[in-house]
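So, here's a batch of structures to check.
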Structure P
Amino acid sequence: MPQTSSRTRGAPGRLGAALATSVLLLLAAGVGGQDARGGAAGDLGVSVTNRLEIPRLGETVELRAAALAGRIPAAELPRLVVTDARTRATLPSQAVDEDGDGRYDLVVFQSDFAPGETRAFRLSRGEERKPARAEYRVYGRFVREREDDFAWENDRVAFRAYGPALETFAKEPLTSSAVDAWSKSTTRLVLNDWYLQDDYHVDHGEGGDFYPAGRTRGCGGSGLVIDGRLAVSKNFRESRVLASGPIRLVFELVYPEWEAGVKAVERKRVTLDAGSHFNRFESAYTVASAAPSAPVRWAAGVRKAEGASVRVERARGLLRTWEYQGRYGDGGHLGCAVVMEPSQVVDATEAEGSQLLVASTPAGQRATYYAGSGWDRSGQFPDLEAWERHVEALARRLASPLQVEIAP
């Protein structure tokens, strides 16, 4: 399962450490031996360790510009070539500007790790190249032709959020800041084709949209908690893509208008890596009525459908559902889950058709959590037990990030 990038600071607890830095970057002399130090002059060696006794397949490794400073300038990160020291294979990598300031913040690549395994990689400078279309495993865009959706996907899952035009859509208006989940049984990127065909409530062999998110939180939507009640925004008003792949997609949605008279702005940053069933959501909230130093109380959750299997573990910052999708015919079963830093969770409750985890985040920090889905017809999750194991593995990986050491 890929891990996503470090953005918050000072989050407490084991999972907090993972949220603060999903991949540890330690500048350690002599770590990793000769292979980790690389071969050619000017190469850098990287040693990556899986400290868990479970395998981590297709895991995303992050190398932050700050850790490479003085040896590889940030402007040269797109030229970085990553080589597996054991197999000598060159691994696809991507330089990422995660905040849109025009400067690269990190490089990501992916690899498999056996239980307790340490693997060595070499970093060298090469020629910057544009990835071929076939290399892209993530994609997202603003969909004006479908009432201002923002839709995104990778080779496993797909989602969408609702834009302003949908609020006044004559056929079926909807005001909601939910996260809608699509069900995929293909590794192909299908977003454009499904919108072009405009028949995605029917499974034509690759999946479809069978999940009725509606005005609930859908599959990982969030909101503020004000005076003990859930306050939700209207549809997003702005969007921008910060990183478009081929390994990592990063984009932002801005929610400046809220229901029930709430004066607030949410800037939600979403990260989805290739191979992952989970998004990383990070929301920066500005609440007009709150003191600048006051913590932000917020909630994230999942629609609670009739007959759904629901599991909530407040102490572990985890909730998951498994429900039958029957609105558009037989849509199979979909699992949704939310995982967040346990030490920030202050309550678990139900509101407006959703099961919620309520959290408190210190002022100036982003409200951060992971949310995603799994379909029983995708080939990965034949039943609830398989989805349960996947969610459990995610929680363990977040609590024990890969250890990355860069040799001098």
Structure Q
Amino acid sequence: MFLKVIFVFTILFSGRGFSACNINNADDILNLIKMHHPSIKLNNSKQLVLEKNIDLAEQRPNPEIGLASSIGDSIAGNVYTNAISFQHIIEVGGKRASRVKKATLEKFAGGTVAGNENQETIIDAIIKIHKIRQINELTALYAESLGAFNKIIRRMRGWKSLSPEQHVEKLTLELVINDYKLKISKLKADKIYINKHLTFYMGGNCVIPERAIPKLVKLDEDFASNISVEGHAKLRSARYNLEIATVNYQLEKAKSYPDIKIGPSFEFEKVNFSETRTIGIAVNFALPFFHANGGGRAKASKEIITASLNLKRVAEESRLDMYSWISVYRNFKKSLKSISKKEELEKKHQKIESLFKRGIISTSLVIEAHRQLIEFTDTRFEFELGAVEAKWQIYKIIGELKTRKL
């Protein structure tokens, strides 16, 4: 009785664990990946570090205290002198404001770089999700072919004698059967590999149900040739880098002005029984005799030129990428629309099977028909994945990947 209770409790507990994932479709898988993928979580952690750089830039210099003590001789007797000064550092030229602005821009720039990496991670996951569907379909096709070939082999084994041609057909069938068995084994291994990685990306506690795998590739969307690329993360990152270079130049200009240390000073002097107390203001600053940070300003100026050239290059490259991905998407979409649909191919396949059962076509033609069907399906899958990648790359460039659904 006790063991039964434990068993029921385990089943219920496991059921709650899996239901907590709440995976009903491919978008649920994608949402879990966005929340739990290790690379995305790492990039989010890096953003927290960049945010703390702003706190670091906002820090003001600590005040300084100076102490001095001396002893000497004079005609009047021994001289004891003690001095103390408090000095506050005043940053001249807007150094602190420039530091804060630079750190803020670096946080935004880092965010765009991380965003670009995260989007590539998401696109990779989307392709893996579609590969699972393709593996399922291709495995079923191989299994169906194996079933047909095994029927032929069983029928041949019932024959009392085989002609040389039939004997060759039997040997060929055995080779094809073994080859297809290996192909199925490879597909199952690939599916396990992809499933394990997707489960890991989702947090490691969820199982992907077959109902969540998309049944087809949606290629009903079209894209204008002159679509804007301003939302591209790489382009926004290049713009931030130009702003950072400009602010850095302002910071280097501010460093041309020496900081001022100013504060009250107190001095106590004692000669025998005579005491003297004085109070005043101490001011310290560097004299720019040797340099006024000309090297820093020159370097920062060149960095602005470099960042400007990089922005121009990235803008042109973004437009080229957009044009290329749109061309790829249109070509793959057009090719997939022009070929026979899956339902039509299945009808042709069934027609071939019926003709073979009636003994109208030879065994070699059956083998070739199945081989052609599998090869065609495999090629179609390559085009589908190419179109999927192109579509989501376009979403990435226009800055809409996060809001799109499978």
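Each value in this text was obtained by applying a stated rule to the coordinates, not by laboratory testing. In this text the structure is predicted, and so the values were computed from the model without any measurement. Cβ atoms are built from the backbone, for glycine too; each structure is taken alone.
Work out which structure the value 139, 70, 37 belongs to, where Cα extents along the principal axes in Å was derived from one of P, Q. Going label by label, the one that fits is Q. Using helix-only ellipticity at 222 nm (-39500 (n - 2.57) for each DSSP H run of 4 or more, over all residues; to 500) as the calculated read-out, with -2500 as its value, let me know the right label among P, Q. This figure was derived from P. If mean count of other Cβ atoms within 10 Å over residues 96-103 is computed to be 14.9, which of P, Q is the source? Among P, Q, the structure yielding 14.9 for mean count of other Cβ atoms within 10 Å over residues 96-103 is P.
Using the calculated result 0.90 for FRET efficiency 1/(1 + (r/R0)^6) of positions 224 and 384 (r between Cβ atoms, R0 = 35 Å, to 0.05), pick out the matching structure from P, Q. Here the read-out was taken from Q.
Among candidates P, Q, the computation of distance in nm of label points 7 Å out along Cα→Cβ at positions 200 and 272 that gave 8.9 used structure Q. Comparing relative contact order in percent (Cα under 8 Å, 6 or more apart) across structures P, Q, the highest figure is found for Q. Given that mean count of other Cβ atoms within 10 Å over residues 56-63, derived from a single structure, equals 21.6, which label among P, Q identifies that structure? Label of the originating structure: P.
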